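S.K.: As structure tokens, here come the structures.
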Structure 1
Amino acid sequence: MNYYVHPSAIVDDGCEIGEGTKIWHFSHIMSGCTLGERCNIGQNVVISPEVVLGRNVKVQNNVSLYTGVICDDDVFLGPSCVFTNVTNPRSAVNRKGQYARTHVGKGASIGANATIVCGHDIGAFAFIGAGSVVTKTVPAYALLVGNPARQMGWMSEYGHRLAFNEEGIAVCPESNEKYQLISQQVTKL
């Protein structure tokens, strides 16, 4: 076994788990999910069947990842954030065949206690503030906060808020990488 599982965690048969991944206390990794290399799964995390995590995904304590969630490489999921997978759940109505897909792009960060309503993708390097409720698709590099979540600006790949000049150019203060904003879309130059 080239990954670590804490003795209190449960890993069902039929999981694919990448090298160097760590699964901590009281987590449940369900059959049929895929965890990439070097992921860190905090305590009390539930990862349901068919969930896919790329490489180096950080899942903090008390996160629930339900069927339909796909996270690209380098995603950060803050403590107690949750993803839904049915838009109109009812206890007495079985909707297992109606799970909606949610894709989280490379390098995106989702803050503590955020809720991602299913069927709304999160763009690469987007930043969802703590406690936000995402009810719509999020563009790459966007900064969203609140309930419902509203876009408040743009973020660099290093997690700094970008200030665009008149020409639509911004520079990350940490990496000095340049970004361009055209028609409400950000690209790294």
Structure 2
Amino acid sequence: MMYYILKYLLYFPVKFFWLERIDGLDNIPRGNFIISANHASYLDFILLFLFIPRKISFLAAEKFFRNPIWFIIMKATGQIKVDRTSSKKDDVYLAVDRVFKNNKILGIFPEGTRSRDGFLNKAYCGVSKFAYKYKVPVLPVGIVGTFTCWPPHSKFPKFKKCLINIGEPIFINSLAFDAETQKIMKRIAILANQKYEY
């Protein structure tokens, strides 16, 4: 319930101050899928949470669960804690299982953390591995403008408009996860008006 209450409260203020346009909503598939986007700002999560018309459970770093405000948001919206300091990820895998069994959407920022310079970082292969394991498509999303609006070194966002570009779903049919991840990131880069150099 809190997920939808937060959406209701934040949707119009965020749209007014920070969203210029969202393109490609007709590319969102039915059923299970993984949404995968570039990551340069806290605003990326907020924009996708509010304006993708499906409930998304993101893989979220442990630090958000240590911050009192973010902890409430993470728990209320059903995000999945990933402890990057631990080699054991059993809880993460169980949570991902529940996401797909409940016909929800998994959200992954493949770079693993926010970009510190606004450009794409090298991505991890988790998105390809999950897509292959669960036989679900990856929905690539490019977000433009969030680094300028709310970069990692800034405590508060500026009132500047951002764009969300949603691409066509990508299916992972190979165990060559590095190559598949590169394919995903190159598509995200095009949607984000960037280049993926890795």
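S.K.: Looking at structures 1, 2, which one was mean projected area of the Cα convex hull in nm² calculated from, given that it came out as 10.6?
M.R.: It must be structure 2, since only it matches.
S.K.: Another question, if that's okay. Matching task: 4.0 is the computed value of distance in nm of label points 7 Å out along Cα→Cβ at positions 17 and 153. Pick the structure from 1, 2. Walk me through the numbers on the way to the answer.
M.R.: Working: 1: 4.0; 2: 2.3.
Answer by label: 1.
S.K.: One of 1, 2 was used to compute relative contact order in percent (Cα under 8 Å, 6 or more apart), and the answer was 30. Which one was it? Kindly include the intermediate steps, with their values, before the conclusion.
M.R.: Values: 1: 10; 2: 30.
Label of the source structure: 2.
S.K.: Out of 1, 2, which has the highest value for mean count of other Cβ atoms within 10 Å over residues 49-56?
M.R.: On the way: 1: 20.0; 2: 17.1.
Once mean count of other Cβ atoms within 10 Å over residues 49-56 is worked out for each structure, 1 has the highest.
S.K.: Hey, another quick one. Which of 1, 2 yields -11500 for helix-only ellipticity at 222 nm (-39500 (n - 2.57) for each DSSP H run of 4 or more, over all residues; to 500), as computed? Please list the in-between numbers first.
M.R.: Values: 1: 0; 2: -11500.
The value was obtained from structure 2.
S.K.: Moving to a separate point now. In terms of mean count of other Cβ atoms within 10 Å over residues 121-128, which of structures 1, 2 is highest?
M.R.: Values: 1: 23.4; 2: 20.8.
For this comparison of mean count of other Cβ atoms within 10 Å over residues 121-128, the top structure is 1.
S.K.: Upon calculation of distance in nm of label points 7 Å out along Cα→Cβ at positions 9 and 145 from the atomic coordinates, which of the structures 1, 2 produces 2.5? Could you put the intermediate results ahead of the total?
M.R.: On the way: 1: 3.3; 2: 2.5.
Structure 2 accounts for this read-out.
S.K.: Hey, Rg and Dmax of the Cα atoms in Å, for residues 33-80 alone derived from one of 1, 2 reads 10.6, 30; which structure? Could the numbers behind the result be given before it?
M.R.: On the way: 1: 9.3, 22; 2: 10.6, 30.
Derived from 2, not from the others.
S.K.: Can you rank 1, 2 by distance in nm of label points 7 Å out along Cα→Cβ at positions 41 and 105 and just name the one with the largest value? Show your work: numbers first, answer last.
M.R.: On the way: 1: 2.7; 2: 2.0.
Going through 1, 2 one by one, distance in nm of label points 7 Å out along Cα→Cβ at positions 41 and 105 is largest in 1.
S.K.: Given structures 1, 2, which gives the highest value for volume of the Cα convex hull per residue in Å³, for residues 57-128 alone? Before the final figure, lay out each step's value.
M.R.: Numbers: 1: 73; 2: 110.
When volume of the Cα convex hull per residue in Å³, for residues 57-128 alone is computed for each of 1, 2, structure 2 gives the biggest number.
S.K.: To which of 1, 2 does the computed value 20.1 (mean count of other Cβ atoms within 10 Å over residues 113-120) belong? Walk me through the numbers before you get to the answer.
M.R.: Details: 1: 20.1; 2: 16.2.
The structure behind it is 1.
S.K.: Compute distance in nm of label points 7 Å out along Cα→Cβ at positions 25 and 73 for each of 1, 2 and report the one that scores greatest. Provide the component values of the computation, followed by the final result.
M.R.: Details: 1: 3.3; 2: 2.3.
Biggest value here belongs to 1.
No value in this document is a laboratory result; all are computed from the given coordinates. Only a predicted model underlies this, so the values are computations on that prediction, with no experimental measurement involved. Cβ atoms are built from the backbone, for glycine too; each structure is taken alone.
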